[in-house]
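Below are structures written as structure tokens.
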Structure P
Amino acid sequence: MDGARRPPDLHFVFRNDITAPQRARSAVQSLLGGADNSFVWEVTLATSELVTNVITHTALGGEMSVWNGAGIPLRIEVHDYESTRPHLAARPSEGGRGLRIVESVAAAWGVTPTLTGKLVWAEFSRPSC
């Protein structure tokens, strides 16, 4: 998304707290109207993995923003205050399964360095009706 984008439909600030992934999932499910379908399941799964990565690998927690507008892919951005880039492990036994899960359910994902850490994002194509 570009710098002239609209404010997110959901902004969620979380501490390094074991309840953060569940609270993030609940917030996203509420944003999506509580629907029970594969799109919502994939988005909430990726949400959980991205927030879990922050609370597992950083000390300060982070912020999640979600854009859910008609005609655009749904986009999740999770910002944390560590500059170390996450990576996909060569073997699942080395960790990195969370990002492999995100990669498998999202249409696209990536990492963007910021002045205060990094932003990990994922985009989801909406199902055609």
Structure Q
Amino acid sequence: MNAPDFLDTNIFVYAHDDTDLRKQRIAQDLVRRAVQGEFVASAQTLAEFAATLLRKFVPPFTPDEVVAILDVLSPIRIVAPDHGVVRRAVEANGTYGIHFYDGMIVAAAERAGCSRIWSEDMNAGQKYFGVDVQNPF
């Protein structure tokens, strides 16, 4: 079985953002595949996504809309943060100089046995603890 891929927060955001239809289409495909079990995410990515929908969209999504979206995403395998993930995020910060919360993404992806992180925000082409980062856009 192939190693799963990991979706960063921005993939979920672009799937709901109609300001760039090309990015939206790509992101929607990735999210659809995640719901079908191909990809992994983390509690952090879903929390950041929900916060973005509630605060940064104009107009913002309502809490009921966000809950409905999260319900649709519920089949996605989620990595929960724990002591080990937080510790590894600190190690990622020290080893690679990345922001702690990006380290949390790397640590969650590593924990899930992922081979790749799909992200627009992280350094495409970089490998962190054996996990490659790729920009799908």
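Please compute FRET efficiency 1/(1 + (r/R0)^6) of positions 33 and 81 (r between Cβ atoms, R0 = 25 Å, to 0.05) for structures P, Q and give me the label with the greatest value.
Values: P: 0.20; Q: 0.60.
If we compare FRET efficiency 1/(1 + (r/R0)^6) of positions 33 and 81 (r between Cβ atoms, R0 = 25 Å, to 0.05) over P, Q, the biggest value is for Q.
For which of P, Q does helix-only ellipticity at 222 nm (-39500 (n - 2.57) for each DSSP H run of 4 or more, over all residues; to 500), calculated from the coordinates, equal -10000? It was calculated from structure P.
Where is mean count of other Cβ atoms within 10 Å over residues 49-56 largest, in which of P, Q? Please list the in-between numbers first.
Values: P: 22.1; Q: 16.1.
Once mean count of other Cβ atoms within 10 Å over residues 49-56 is tallied for P, Q, the winner is P.
Values quoted throughout were computed directly from the atomic coordinates according to the rules given, and no laboratory measurement underlies them. No experiment lies behind these values; they were computed from the predicted model shown. Cβ atoms are built from the backbone, for glycine too; each structure is taken alone.
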